[in-house]
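> Structures for review follow.
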Structure I
Amino acid sequence: MRIGIIGILLLTFSFTAISPATGEIHYKTGFHLDRWESDAGDKGIQYHIPFEVASATGDFSFKVLTAYAYNDLDLVDSEVKSFSGLVDTKVNLSYESVDRWPVDVLFALDFSLPTGQTNLSAQQALSISDPDKVTITRMGEGLNINPNVSVVKQWDALMASVGIGYLVRGKYDAADTLPDYDPGDAVNIVARLDYNISDQWQIRLSGSHTGFEKDRQDGADYFEPGDVRIIGTGLFYTRTQWELAGTFKSIQRDKNKLPSSSSDLVSEEHNSYGDEKIAELSGRIRINDRIHLRIWLQRLTLAENDYPQTSAFYTSDRAKTTLGCEITSHMGKNWEVGLRLQRFNMSVDTNPADANDTDFSGDTAALWLTAQF
């Protein structure tokens, strides 16, 4: 049974009603636009309007987030034009225990409620699947439940944290060609170390590992994504009026498992994924007590995968450069407004197996308003 906008509003108002008077309630909305075009002549626009309500009272907090999304596409040799609707609703409930035990603990329970669109056409689902082009890459899924726990311990200048979560993913019609799709559950483990070298300098190391169970479709084993490992580091410099940060992240994905003639899932012949690396340099300036400015430059590189260039599964080297800025202004005690602008260019090496695998570029603009009472 799917949950409509009335259900979202009832859920939001229920949380608001039970929140004690001592807890502030935050409301946030805005307008987010992604626009892109490729050298092959494809063009796309996606905008979404988010709605968020959050509150924290004592050790407890909650957040409800959903959005309306619109996609307009002009693709060469395709009938995909436009489609829109609600996306799934995210709910977060958490409890934090600080200075009570030898370690600080955060218990959280995350839900993804199936309020969004499913059963898209295969072309519609594929047209928004690239996170390098648009922000929302899935309009809807099944009911997802993710209990997780994190522990934090600090020793003077050193702070360590470890977290583990188990994601239970529900069935849904992924596309008109994938009805009754049952994605496998996933386990995620994360860890982070922060060390304050001095009052101004801080270094960070982080890592995560995600393992997936088998996806099933119409009751049969369909696919099993390879495990994903992420390793990151960062160096931060903080002054009273400004900050600088440099970060680096490496992402490696194992081979997927695919159906075989024996109906069992077996590892693919070559790895479909090349290693991904993301480097970013950013700075934040406090123009005054109310206005803050942030600027960033990011470089993403994706290596070619392990398939030969003559294979239909081959993907070539890619490199994406992103330049962005964001300004936020606190308007009195209860209001904040923000504006984000971003430009990117993705360079794609020629892929002999795919004539449509071309360079593309795009822009992002986002405006938001936050109120707290």
Structure II
Amino acid sequence: MLTALCNIYLNSSGALEKFQESFPLVYEISDNWLINIRGKEHDAAIAFIKKTFPNSEATCTIFSGLDDTQWAASTTLMLKSARYEYLYVYLEDHFLMKPLSQMREVIKEMMKLKLDYLQYSFFNVGLNLDSLEVFQPDQAEHLFHFTFKPEHIALAKKTNPTFYPYALPSISRLSFFKKLLTIEERRLIKIPRTVQGILENVYFIYPRNRQLYFKLNGWLQNFGLRIVIYTPGSPFNLEKSLHDCDASLLPYELGVLREELFANWDDDNGVTNTSLIRRGLYPRRLQYEQKTPKLAAESFKEETLKKKVKVARRYHPNTGRISTLPLKVIRVHEGSVRISGPTEEHTLHKGETITLYANIPHTLEAIEDLRYSYAII
């Protein structure tokens, strides 16, 4: 078994919904859940856990009263209740794509190989399987693995410049994760957003910004200070790029998944077609069931289909991160249409309207000669 850490911020109904969808997929991976829910959806999330999982009182330690302005400090306190050698960091916007049994097999193999760190999501990002051979990895059933050494930093900058020696969606040895937390055990100084924007957009464009902060922190640590990019209430300061990876973390035993295990719901992380939204896999339904915003008549485009003609449709914006689900409103003016998605089907007649998640693949089949209009939101 392994310990599972859930120290997340749920401050909207959308974030709560993703938690309610993704948490049950992985709940049974651990009997040692350490849970701290921050944000206004705290009560709803805790109530969901207790209602959905009758054994949660035995498997979950639910924390309250922690300092939510200091993620590393609150997590350090939570880990005093960790019972196992390995730690899974749960993130509500990463969804398990394989059976839980496969996740168990990956963890079992990781433990057998005595690995320190594995990125479980953003498959093929950073360390693409086609670029691994330069590190001369060993191969197991579910993982490639090798010792990531200080000398590999320079090599990776040339061959895998987007690789992060530590990224938050991780399974890691608890001792390795505690090293990351120890780095944050200083007075954290968040650079004002305006100053950071000027530095990073004018003088120190990435990766020079990371290099600058890393050098400054090497000096500031003598005074118990540390500059951070993100607010100390966020976990993302723990992440280490190739330009600000602390020497104390290296070397370590690194695992790389041979096939996708998890995927993020909205973030392509610079790679095309990796998010669930872009792949048409999120949400898991076609129809949008909330109230549709009012749209002007000129927002709609009219089209026609002859009887029995079928067309396939799907839309998503061509951006690196799709954080708002695209919607399509369809109005039937004449005839009738059958709209089919992966798991549901809807029939519309003259005068009827439906709103769909546009990124979910769907077909329109004219049951009789059809005149309709649509708008993308």
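Where a number appears in this text, it was derived from the coordinates with a stated rule and is not lab data. Please read these numbers as outputs of a predicted model, since none were measured by experiment. Cβ atoms are built from the backbone, for glycine too; each structure is taken alone.
> Computing mean count of other Cβ atoms within 10 Å over residues 33-40 gives 17.1 for which of I, II?
Checking each candidate, the match is I.
> Could you figure out which one of I, II the value 16 for relative contact order in percent (Cα under 8 Å, 6 or more apart) was computed from?
II
> On to the next question. Have a look at I, II and say which one yields -1500 for helix-only ellipticity at 222 nm (-39500 (n - 2.57) for each DSSP H run of 4 or more, over all residues; to 500), as calculated.
Clearly, the read-out refers to I.
> Going by mean count of other Cβ atoms within 10 Å over residues 49-56, which of structures I, II comes out largest?
Largest one: structure I.
> Let me ask something additional. Cα extents along the principal axes in Å was computed and gave 74, 53, 43; which structure, I, II, did it come from?
II
> Supply the structure label, taken from I, II, corresponding to distance in nm of label points 7 Å out along Cα→Cβ at positions 97 and 185 with the calculated value 3.8.
Matching structure: II.
> With P(r) over Cα pairs in 10 Å bins from 0, in percent, for residues 201-320 alone coming out at 12, 28, 26, 17, 11, 5, 1, pick the structure among I, II it was computed from.
Label of the source structure: I.
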